Structure 1
Amino acid sequence: MSRFLLITVMAVAMSAQVSQAADSFESKACRSATITMIQNSKELVISSFELKGILQSNSNAEILNNVSEICVGTMKKVGDEITQRGFCKYMYSNGDTNVVEWDGGANDGKWQFLLGTGKWEGIKGGGTWKVIQRVKPIVEGTGQNCMTITGTYELKK
């Protein structure tokens, strides 16, 4: 019994050394998109898009602060229901990157980290996104918006 307890305590201690507690953050992303219309009818709208922009921390966190971004995604609208999904890559001034996968509706959804490089290697976590502002596109076939991205992350020690 004591051997089992010792092994359990050691396993917990070792896993505590591998990762630290999750840290939370909130960032604001403002970006511009180029949109490719695939189908545009009353019954069904399908488009793909590429977004480019920048993120800045709203919470004084280092994660997703002063980074450039590129995102690719798809949007489907059937009736009044809109679904979106895609991937984003964020790059820091030193070249380190984060890659995330996201999905959701017209104005909000969820995301999760898929990869980190450099300081962010082994990153785990995720959260939510919410559009906070859209403006009339300045050029046809484009879109502009700002959103908040909130979440938590953990790094291996």
Structure 2
Amino acid sequence: MIPRIVLLVLFLSCSIAAQTPSPNEEVRKGFNEVNDWVVKAAEAVPADKYNYRPTDTVRTFGQLVAHITDSYEYFCARGVGNKVEWSDAIEKGKTDKDTLMPKLRAAVGRCTAAYGANNAQFGPLFANVGHTSLHYGNIITYMRMLGLKPPSS
């Protein structure tokens, strides 16, 4: 017969484990938060400001949104096991708001599916959150310089 204390410990362990989100759930929450800010920022910046760049040595706002979109395509495809190579095709294409917003939304859809997939791979999806957060920091600076309030503020 199993001692009651062992059963209690097993019960409590299972109960705690059931309440503790998995690493993949936590990284999905991180993606949802920073991605929400990126999309809101991309929507908030006027179309005529997508060619804005603080200095000649950095991306325009549109190129920055396009770069994030390219990164979503890369990291989220790898996050479900696809062996894709990095491509900056979106950033090298047209970077006006009307062209980018549908591409960003489509990439967000693929990422959302990747973060919810049964075969979601932590490494690439975690890297995506870090990369997106890094560039959201750039977005904050651009928006402040344009006199706009970033969504996370």
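Read-outs throughout are calculated quantities, based only on the coordinates presented, and are distinct from any laboratory measurement. Computed from a predicted model, the values in this text were never measured in an experiment. Cβ atoms are built from the backbone, for glycine too; each structure is taken alone.
Annotations
- Test item: relative contact order in percent (Cα under 8 Å, 6 or more apart) calculated as 31, pick one of 1, 2: 2
- Which entry (1, 2) yields the derived value 0.85 for FRET efficiency 1/(1 + (r/R0)^6) of positions 38 and 94 (r between Cβ atoms, R0 = 25 Å, to 0.05): 2
- Sorting 1, 2 by percent of Cα pairs over 18 Å apart, for residues 62-109 alone from high to low puts 1 first, with the largest value.
- Parent structure of the calculated result -23000, given that helix-only ellipticity at 222 nm (-39500 (n - 2.57) for each DSSP H run of 4 or more, over all residues; to 500) is the read-out and 1, 2 the choices: 2
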